[in-house]
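Colleague: Dropping the structures in below, format is structure tokens.
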Structure I
Amino acid sequence: MITAGTGPARTARPLKLLVATAVRVLRQLRHDPRTIGLILAIPVVLMALLYFMFQEVPHPPGQPDSFDRVGIVMLGILPFTTMFLITSIAMLRERKSGTLERLLTTPLNRLELLGGYGLAFSAVAAVQAILAVGTSYWLLGLELAGSIWWVFVIAMLDAMLGVGLGLLCSAFAQTEFQAVQFLPIVVIPQLFLCGLFVARDDLPGWMNVLSDFMPLTYAVQALQQVAAHTSATGLMWRDMGIVAACIVVALALAAGTLSRRSP
């Protein structure tokens, strides 16, 4: 016999509230065209600019085209960066407006609440990945040895990583300006050490070790594996697993630092 408040009904209620939270966030985003433009249009525009920038740059015979080499990396960096920025600012607004404080009086616990926000922004991240990757591959002629579908998956994981870290960092900001200040602290060091500017093997030893602790390193490495190999590799699977684990850890830490009182 199932007692009241237990069983499937008890499980379905938090799930329903989680989905309701995600729907509310998506409705808010729908009425913010500037944010939608930043999320969806800017990565596509930047990839197009990158294409034209490298269009006349010669490359050694037998080596990947400059756009192919840099573009595959940027398909991981751009979703990560834009979603980090958007999520951290949006979450701070929710805290300042008192919305989070009201939501925390519902049956949702902190992890479920952040899961709702993560679900909403991850849905947006999926659309962003489809647009950026699709434009780069089918319109700009990005060439890679592996399947384009793996690029979609990894780009979406990168965007979700940005969401998780954005939710975490927003807990330590009191203003939108402070939220933006986390960009050079959290994001830019990862850009420098992920292999975009200098191959990781060519980095000084201590910087190579430091890059091992940065999740964007593994996202970029997974994309490079797709670009260089016709089938999925063990290293690609490992790197994707590390990125997914970092997303879970970031969400868990964000839930632990989420205050019940708005600043």
Structure II
Amino acid sequence: MSKLVTLSEFILDRQAEFPFATGELSRILHDIVLASKIVTRDVRRAGLTDDILGAEGNTNIQGEQQQKLDVIADKQFIKVFEASGEICGIASEENDDVVAFESEKAQAGKYVVLFDPLDGSSNIDVNVSIGTIFSIYRRISPIGTKATLEDMLQKGTEQVAAGYVLYGSSTMLVYSTGCGVNGFTLDPSIGEFCLSHPNMRMPEDGRLYAMNEGNIRICEEGLREYIAYCQEADATPLHPYSGRYIGSLVADFQRNLIKGGIYI
């Protein structure tokens, strides 16, 4: 039986790939791990306590109804990021504006994090997989000042790292720093994320498509034609396309990353 490689060990082994970070990126990833463990605990308690399930009564910036667990997860991630010392500010789907941290310790941070604390929150009450999505950037505003909107609105090519946490039958963290994609599964017996899916690559021949076909009539013609092709191909042995849609980007993307496919 091969030795389990924990996320902490993996990060330390890979630090040499990012000499400019001098451990800062590693600490941010550990912050994400800490917050995701707490969210995992709360997700596992959903249904056992009234203060987790159900709607909060507000809508987020996307116009979606906030769920109680949305708000709980958002507050938890912000609390961890603010205490980090590496992060000067965040942008979250659950907040209308950028959150620039006030403390001197935080303003000395060199990074910002953009995240959706709980993707697919409409699935919470029915016990279907949900997740957290995150993206990390180096700030462009002067160190020692408050984070700005410009820090958040950088090109995707400027990302330092990005990934997601899936809260499903197991909790899994998948991330990339531009040198491959690796997945880690939380072992609850030791409280550690362990390398379970090294060097993840999407199969070239995907046979799945995922989209909310309830919205197909308002889609552009080219997309409608593509979905019609996938549906017609179901009856053709050479093109066995199948529709699979969970409604949580993290869960749908995770399935397609492993099995091959497209998410719309």
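All of the numbers you see were taken from the coordinates with simple rules; none came from a lab. Predicted model only: the values in this text are computed from it and were never measured. Cβ atoms are built from the backbone, for glycine too; each structure is taken alone.
Colleague: Thinking only about relative contact order in percent (Cα under 8 Å, 6 or more apart), which of I, II has the largest value?
Modeller: I
Colleague: Given that distance in nm of label points 7 Å out along Cα→Cβ at positions 93 and 245, derived from a single structure, equals 3.5, which label among I, II identifies that structure?
Modeller: So the calculation was done on I.
Colleague: Have a look at I, II and say which one yields -9000 for helix-only ellipticity at 222 nm (-39500 (n - 2.57) for each DSSP H run of 4 or more, over all residues; to 500), as calculated.
Modeller: Numbers: I: -22500; II: -9000.
The structure behind it is II.
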